[in-house]
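A.B. asks: Take a look at these structures.
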Structure I
Amino acid sequence: MDVVVDTNKIIAATLKDGMVRKMFIILSDKVNFYVSKYVFLELEKYKKELEKRLGVNDDFLDTFFKNIFTQYVKFIDDDKVISKDTFKQAYNICKTFDVDDTPIVALALELKCPIWSNDRDLKEKQKVVTVLTTQELVNLISSKKL
């Protein structure tokens, strides 16, 4: 199963609260995870806060993210994969609740797969792309359906 990962799930996987469950998901061999380059911009924005909350230095966090993105999550260069029409469609979907979600919705549309996110607006204010919460994804991974 292919799934686009919302930035908040990558951040949540680094934090202690719920880390085991989120890492269980990311380490699953039943799911292929994808992120757009937008995720890196978001991670950079929250990097200092994450370092402080985790009590780690910049090098540790860089290594942690490098390991996640080289081993478990596939990076997609939006400019090479997502068409302008798909990006425009994603923008039109997101503009009523959060235009910052446009890149992940566009990637999900292009890859024809769901998004892993607990973002209530993303899940409830559009019906074009399936959005799976952490619990829903855990249930799928744990079931024999995948």
Structure II
Amino acid sequence: MNKKGFTLIELLVVVAIIGLLATLSIVALNSARARARDAKRVADVKQVQTALELYYNDFGQYPATVATSIVGTPSGASSTFYMNVVPTAPLPADGNCTNASSSNSYTYTVQDNNRSYTMSYCIGAATGGIPAGVNKATPAGIR
């Protein structure tokens, strides 16, 4: 009698290998998602910086708030749009951005009589030469 087929042990080994490969791919996917969120945070901050510089070129000062000044028509301008919407940080927070002291948001503060600003943001892992943790963007650049 010559039966052809797989034994139970062979099937269990194949299922275990498939489970291991699925687990590894899920872990790699979660890591890639976290890196993508950090890259989006940096890109958002750079986009807001560009809008702030355009505003500064038109008015000679930075706006007091980001949400009402660079989105839509600022007071005194003729239908100038610097940004369509102000970006918000993607969720969930990554790395140490979940701490109360370093929230997962973009915080804009105007300084020096509207001649400078600081925009704070937090990234979970080093991205594009920017270290993990709370960082600041200023008119001089992003760090």
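Laboratory data are not the source of any read-out in this text; all were calculated from the coordinates shown. Computed from a predicted structure; not experimentally measured. Cβ atoms are built from the backbone, for glycine too; each structure is taken alone.
A.B. asks: Among the shown structures I, II, from which was the value 20 of relative contact order in percent (Cα under 8 Å, 6 or more apart) calculated? All intermediate terms of the calculation are to be shown ahead of the outcome.
C.D. replies: Details: I: 29; II: 20.
Matching structure: II.
A.B. asks: To continue, here is another question. A value of 2, 10, 20, 22, 21, 15, 9, 2, 0 was computed for P(r) over Cα pairs in 5 Å bins from 0, in percent; which of I, II is the source structure?
C.D. replies: Values: I: 2, 10, 20, 22, 21, 15, 9, 2, 0; II: 2, 9, 16, 15, 13, 10, 7, 5, 4, 4, 3, 3, 3, 2, 2, 1, 1, 0, 0.
Label of the source structure: I.
A.B. asks: If you don't mind, there's one more thing I want to ask. When FRET efficiency 1/(1 + (r/R0)^6) of positions 10 and 58 (r between Cβ atoms, R0 = 25 Å, to 0.05) is compared over structures I, II, which one is greatest? If you can, show how the numbers build up before the last one.
C.D. replies: Numbers: I: 0.90; II: 0.00.
Max of FRET efficiency 1/(1 + (r/R0)^6) of positions 10 and 58 (r between Cβ atoms, R0 = 25 Å, to 0.05): I.
A.B. asks: For the read-out helix-only ellipticity at 222 nm (-39500 (n - 2.57) for each DSSP H run of 4 or more, over all residues; to 500), a value of -17000 was computed from one structure; give its label from I, II.
C.D. replies: Numbers: I: -17000; II: -14000.
Label of the originating structure: I.
A.B. asks: On FRET efficiency 1/(1 + (r/R0)^6) of positions 26 and 50 (r between Cβ atoms, R0 = 35 Å, to 0.05), which of the structures labelled I, II is highest? Please list the in-between numbers first.
C.D. replies: On the way: I: 1.00; II: 0.45.
Top value of FRET efficiency 1/(1 + (r/R0)^6) of positions 26 and 50 (r between Cβ atoms, R0 = 35 Å, to 0.05) goes to structure I.
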